[in-house]
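Colleague: Multiple structures are listed underneath, in structure tokens.
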Structure I
């Protein structure tokens with residue numbers, strides 16, 4: 001028994017998931033689960049261009065951001081032997097599903113934003129976590145003034161409301177926020193919930209913990225809009241500037257775990273993260289800026305860290321975060337990754 005016990009312990013260690021796991025999506029041939037402390041790869045799931053993931057426990061839903069009819073969303077489960085593929089579904093019919101770039105789940109449904117397809121794809125999830133065939137496809141509109149980037153429809157993000165009764169999504173080319181009613185057994189009542197200023201280019205959406213405010217970052221304007229939210233209704237409260245050099249490449253937004261600070265990543269020029277304090281009413285005030293490596297498309301915020309996917313340096317950058325001031329400072333730690341464009345710490 002003395003000889004067998006160490007072997008069993010070694011086997012369990014090899015199959016167990018680390019206490020802190022970093023999921024990394026890429027513009028490459030797969031996504032990864034890493035031991036965040038050591039940087040070592042735990043498991044890799046092979047699929048083309050998994051640019052965005054929805055991580056729900058050991059389940060991972062990943063979009064395959066392809067510019068043709070191979071564009072799809074895949075379901076995976078992380079277990080002792082690595083990632084197990086549960087299945088996949090196309091993100092169009094087969095057209096209008098090109099370049100899926102965002103996926104979200106509420107445990108019952110799956111929502112996929114198709115950038116080049118200009119659509120929102122919706123699916124029901126089966127009891128075994130497999131993805132059912134495409135349930136609904138909402139076609140976005142146009143109307144924005146930038147004829148080079150808003151000429152055709154684009155959808156970049158979709159988020160479920162905290163009460164689970166509504167789904168909001170960014171209509172990039174229409175400078176609008178779309179909304180769907182999920183309160184019944186079927187999806188219904190697509191409408192424009194809010195019209196943003198022209199040339200805003202809404203990209204990512206974010207609810208605060210209370211669900212009373214929705215934050216929207218404009219890729220083209222470089223602004224962050226603050227909305228009051230109530231049962232599917234949006235009221236514009238504030239617009240603040242994040243991009244000070246008009247680079248037209250704003251990307252991602254996240255709140256700190258305590259909700260006291262908001263962070264916005266900016267690309268194409270002066271790459272970095274703008275930092276805002278959050279008042280009790282949800283409004284924002286700029287407090288600082290942290291330069292990063294090139295093209296910080298996506299990032300994650302914890303109590304004491306900012307983890308940045310720097311696509312064009314093929315690295316994940318680690319910054320320390322001051323919980324009192326919200327400011328970031330570079331730790332110098334880097335984790336190599338091929339064209340990283342998504343990170344999530346679990």
Structure II
């Protein structure tokens with residue numbers, strides 16, 4: 001089945017342009033003139049050149065940074081795929097709003113404005129300055145038995161992500177990250193990873209929140225049955241990305257997909273978090289390949305499907321700390337590395353300006 005993009009999404013996709021190669025070349029030329037052996041700063045140099053191209057050679061200091069955490073419940077938790085009850089999704093949203101989660105600590109430390117977005121949590125929340133209440137429905141449906149979302153619900157979730165990207169742009173935020181909270185969402189991400197990469201379910205499905213080996217096998221069976229039900233040709237044919245997202249994804253994953261598309265349209269530096277966020281990024285790239293040029297992978301998750309998704313997109317993780325928390329923690333933790341690379345490019349002396357001799361030919 002082929003995807004038909006909603007008109008609002010089509011307009012966004014049409015306006016996503018590849019980063020201009022001349023700016024990347026300009027950055028590479030300057031990096032080779034800095035007071036260091038060529039290539040000696042390794043991946044930092046590639047990061048600096050990519051960011052320079054995204055910013056088209058201009059960025060303000062200090063760089064404004066923001067992270068959006070999208071939260072939703074998953075009906076597939078009825079199948080026992082998580083070590084935690086669904087109620088934890090709402091409890092963690094409250095924890096975010098009270099500043100007690102890991103993402104709060106990192107966002108405060110690294111001066112990242114944090115916004116929590118309720119896309120589909122099965123609970124009600126009081127008004128809070130850091131909370132957007134955009135509930136599409138109270139959790140996705142059980143993807144083992146029926147599509148996770150209706151076409152209208154998918155479109156609504158995508159629009160919430162586009163709205164968040166526009167919010168970042170309106171505030172002149174230049175570097176963004178998307179995080180998530182949703183008990184059961186590693187099941188949805190594993191199903192998407194299998195559908196997009198056509199890897200075996202066993203290769204992309206991990207322990208999530210820490211389930212046993214027996215529960216992991218059951219989780220793999222749930223995912224396999226869902227894929228066979230909704231995307232019966234997934235093993236041999238490329239899955240239509242929006243249809244895969246609708247049938248085996250989740251509301252917060254759909255919102256992150258919209259966010260990545262919108263942020264790329266507005267030429268933001270996008271730091272992708274772990275497994276769940278990368279599943280959304282993979283859908284965004286499948287819909288609009290130029291999105292890839294705006295993505296940096298914050299870290300490599302311990303979830304086995306993450307490496308396959310990173311390979312699918314073609315991006316290399318900045319950090320590898322054996323993390324698997326989500327929330328946007330890996331992305332925010334990588335932001336100082338990205339910022340450091342950008343400052344090296346613009347502030348480090350060249351051989352000529354410092355009066356340092358270059359290497360012998």
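Colleague: Computing relative contact order in percent (Cα under 8 Å, 6 or more apart) for each of I, II, which one ends up highest?
Modeller: II
Colleague: Here distance in nm of label points 7 Å out along Cα→Cβ at positions 251 and 283 was calculated and came to 1.4; which of the structures I, II was it taken from?
Modeller: Derived from II, not from the others.
Colleague: With helix-only ellipticity at 222 nm (-39500 (n - 2.57) for each DSSP H run of 4 or more, over all residues; to 500) coming out at -1000, pick the structure among I, II it was computed from.
Modeller: Value -1000 for helix-only ellipticity at 222 nm (-39500 (n - 2.57) for each DSSP H run of 4 or more, over all residues; to 500) corresponds to I out of I, II.
Colleague: Right, next: Have a look at I, II and say which one yields 20.3, 69 for Rg and Dmax of the Cα atoms in Å, as calculated.
Modeller: II
No value in this document is a laboratory result; all are computed from the given coordinates. Just so it is clear, the model here is predicted, and its values are computed rather than measured. Cβ atoms are built from the backbone, for glycine too; each structure is taken alone.
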